[in-house]
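Visitor: Next up: some structures, all given as structure tokens.
No lab work stands behind these numbers, since they all come straight from the coordinates. What you are looking at is a predicted structure, and each value in this text was computed from that prediction instead of being measured.
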Structure I
């Protein structure tokens, strides 16, 4: 039986997606494991570093040749870029190689933390939007910066929960919640997640989707984790739409004291007239 949730689509750049899970392609034990993980989670958007792809022979590239028969949206990223100029150049190369016009802007100026450079990220986003790219910038969890990226024309904004690959989860849920609340474009929580519980939290905070790579690829069982993440994202989305109860300081009984009550072993008479 089809449920109302089956029609809960994510729309980015005019493209309709049924899955809200964006999957990275790196660090898997083997191409076979990656393919099984992809089957298990049903992701429709794949991200990969352009610098890891052979742009001269995209159809024969070791990453892409295993998924060439699937209907997927490619989200090449500019990982390795240190400034806006490099990111724009990488995006142009990816589009010229036939990888489409979606691009994840990823610019880091710190090799230790890999935190995104806010100024260069904004500059690259502004330029790429003008060149008709569907831009999804990876950024820090700064609500003001996320708003500026949206105003610059980003099709979606991708704040990190924690530094890339740390598995620390969402370090500042308040900021992520605020970003989701004020945004008029989809917010995809990207980076730093460790397991399914982090994906649930991201979705319950109002995120439109989650991008993950390391927590799946480096799990003891990547295929099982891929499925767990997909289920968590779906559950978190449903819980967010259903609306959680408000938090209270003191207990609140789930049943009322109306009717016949027992107290200290004695039956109390209750006036029902």
Structure II
């Protein structure tokens, strides 16, 4: 499927935010409508790896919006994968207000829903910081599916100004289906943190899947080699998990989820 790329500048509570758009096209079908996905970036904003990830999703028939998360502090350009870029990204991450992150997510979903080519079904995904932002985006009931790659700061309640986010306590507000993916060697989210996230999702009744990949480090889907973590084989498997969820939830007429426990027959 071919893709067109553009951007839109949208209003948020903290000013204008650039959102990069990746739109699938099908020749001779000018009225085609597609589900849509918000892709949240890591602390470096919309880098080459994030843009390529967004294009991959768009190429499977999803309109993708990738917001510039640090628009209060800098332009929409990506930060470099180096010491100064990392320091700036980590600094912005805890200077930004939690409400501003949520405002950005709300504006991104609203932008997609305003497009005449959107069929009204919204998913979200992201990596690192973006994994946490995708999780928070799923608190919006307009979002039906979320895939969160190695989401940081959820277990430590440390996102945003004051480092006191409410992401875990609000887990029960997630009404769509959630997929959480971590590497078992991720030292940003240690085993105890992953256990806390998993237990909380269970306790809050969230409909979720939870994957921990043996041998994978933090940021293992980032397809650049400066930090030596990229694992293309595992990235492919995890991308299939994303496609399965989005394909089932965003491309099917499922209707509202009824909830309740499914009775499982106890046979081999």
Structure III
């Protein structure tokens, strides 16, 4: 009983933190069912209103939100697949292959994490313009496929895998790709799941680079489309809240379904090596 009572303050603190973390989502849900004028009334509305369908219709009319969701999903899925593949293969190579300059290469990869995104915008924009890729999806996807965080995470996941097992597979006649996919990669499933979730979420929420690259409204992603609802003299806050809520729901579902793999993958990558 005494031991249980000692944990009560911790449980109370955790419960308070959980409630506070849910409050923004509850307010987003409430605000999306009211008009913008209602959101500036006093007192603030705390119960859902009756403007949900009107706000949804206006959101669809102003941004084509259905098409925008499909655009974001297409870009995020393609980027996640190819970026994860690059990270997995590069991480495996840095962890299990011995070659001159491996440490320097790893240092360069990690060093790119310290370069601010703003420094890369101008040269990357000029590169995409020279290729004629402005207003195309490949310009949004390709420049950032090699993710330093993903490469480092997967390298840490592969470091503790016994080299003797890899050598045994090679002696038995398995090629490098077969050894990798059949023997090594299954051990790193938690880290791979964490990488997939992190990569998908980061691309789903990307704003600056898609804003620079995409000029046609039919190709906009969700953050870029929602930005068009912010005018010089008027901001449609209720529409923004509804759009943000709809954009957040897929991420919540993905995290709730794979939260165990996400947490275990990050922790595993943090302690290995």
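Visitor: 10.5, 29 is what came out when Rg and Dmax of the Cα atoms in Å, for residues 181-220 alone was calculated for one structure; which of I, II, III is it?
Guide: II
Visitor: For which of the structures I, II, III does the calculation of Rg and Dmax of the Cα atoms in Å return 22.2, 86?
Guide: I
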